[in-house]
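There are structures below to look over.
Only the coordinates and a few stated rules stand behind these numbers; no lab work does. Quick caveat: nothing in here was measured; it's all calculated off a predicted structure. Cβ atoms are built from the backbone, for glycine too; each structure is taken alone.
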Structure I
Amino acid sequence: MTAWVANHADSFTLRGMAVQLARDLLISPEDYLEGELTSPIKHEYLSGVVYAMAGARNVHNEITGNAFASLHTRLRGKLCRPYNSDTKLRLRLPAGLRFYYPDVQVTCQPNPPDDTFQDQPIVVLEVISESTRRIDEGEKRDGYLALPSLEVYLLVESERALVIGYRRGPSGFVREVFSGLDASIPLGCIGAELLFAELYERIVFPPAAEG
C-alpha cells in the first residue's frame, strides 16, 4: 500500500510538472502581437501556441490579389472596407483566443488604425489548396462561423472556378456553391458582388483530370 502511494505520488508530481511546463511555454497574446511586428514570417496563434505559416504558391497570391482588388473597387467610398492577408483576425472563442491571417476580410466596423488585427468582419475569404483544405474547411470554418459579426464565409478553389460559401440565414449558416467563370457571388451585406471573371482573371487552370 505504501509503495502504491509512493509510485502514484511520483506520477502525480511528474504530471503536474508537465502541465506547468506546458503553461510556461505558452505565449501571451501581447508577446505574440509584438513579435509579429518584427518577424520575417507570419504566425497564427491558437490559445497560446504559435504556428508558422507556409509560403503560398503564385496562383494563390494572384487569386487573393484579384479578390481584394475587386472588393476594394466596389467598396470605394462606402462604409465597409476590405483588408488583405497582412491583417490578422482575432477570434475570442470559448475554447480560447485565436489569431488568423485570412486572405481577405471585409469589415464595416474597423478596429483603430494602430491595431494589427480586426474583430468584426462581415465577409471572410480564404483561397484553398490541397495543403490548406483541411484547416480552411474545418478548424477555421468553425472558428469564423462562431463570430457574431460574420455574414458570409467564402472558400475559393485555386485549380478550378468554384467557390463554396456559407451564408448566415434565419436558422444558421447555409452552404452555397458557385461555379463557372460567368458566375457571381452576391454580397448584399456589404452592398457588393464578387464576379468570377474578376476573381479568376489571368488564372490558367490545370487540365481536367481524365477518367
Structure II
Amino acid sequence: MASATRSTTDERSRWMLDPETKFVPDASVRELFVRDAAPADAEAIAEIGRVAVPDAYKDIIRDASVMEAIVAQSYALAALRECIARCAQDEAAHFLVAERAGPIVGFLHYDCDGPVPELHRVYVDPARKRQGIGSALLRELHARLDPGASYVLMVVAANRPAVSFYERHSFVEAERVDGVAYMHERMGVEFAPGTPEVPALILRFTKT
C-alpha cells in the first residue's frame, strides 16, 4: 500500500542525476526533475502518449484499430485531466511527470482503484529513449511506496524491450492474459467487435 501521508509537491519532487545518461552525448546529460503531474500538464502528456504508444507497438500489434482505440480513449485531454486530478486527491495514487531542461519528457500513472494496485502506464518521449527517464520515474514511484508494497502491470508479451526493462527493475511474471480483454475489463477501453487477442503478461513488483 502507498504511504498514508501525501506530502506537498515540493517535498515530493526530486532532482536526480540520471546514471544511465553516461552513454548519452554531453548535450543530453542533464538532470531530471520528477514531480507530481498537474491538470495543466495534460496536453504535454497527451502529446507524448499519442506518439509513444504507437511507436512502442508498431512492429508488434498489426491491427491499427487497437492502437487507435487506446490512444483516442486514454489520451483525450478531458480524460487525462480528470485522471490527474483524481490521483492528486488519492493518497494511494501517483501520476508523475519527468522534466529535463524544462519540457516534460515522460510520465507514469499508478493507482489502487482496481482489484490490486497497478501501474497503468509509463511512457517516454521516443526521441529521449535510453536516457534513463523510465527508470527515474519508477525509482520515484518505488521511493513513495511502503516496504512490502506490491503491484502489477500489464505488458504485451512480444514487447521484449519493455519486458526486459521491467525485469531489470525486479518485476516477475505472475500471469498470462489477453491484453485486449484485460484493457477492456480493467481500464474501460472499448475495442471493435472481433478484435484479435493480444498475448500479454502480468508482471508483479514487490518492494523489499
(request) Could you tell me which structure in I, II was used to calculate mean count of other Cβ atoms within 10 Å over residues 110-117 as 11.5? (result) I
(request) Figure out for me which of the structures I, II the number 22 belongs to, where relative contact order in percent (Cα under 8 Å, 6 or more apart) was derived from the coordinates. (result) II
(message) Suppose log10 I(q)/I(0) by the Debye sum over Cα atoms at q = 0.09, 0.14 Å⁻¹ works out to -0.43, -0.87; of I, II, which structure was it derived from?
(response) I
(request) Taking 16.5 as the value of mean count of other Cβ atoms within 10 Å over residues 38-45 derived from one of the structures shown (I, II), identify that structure. (result) II
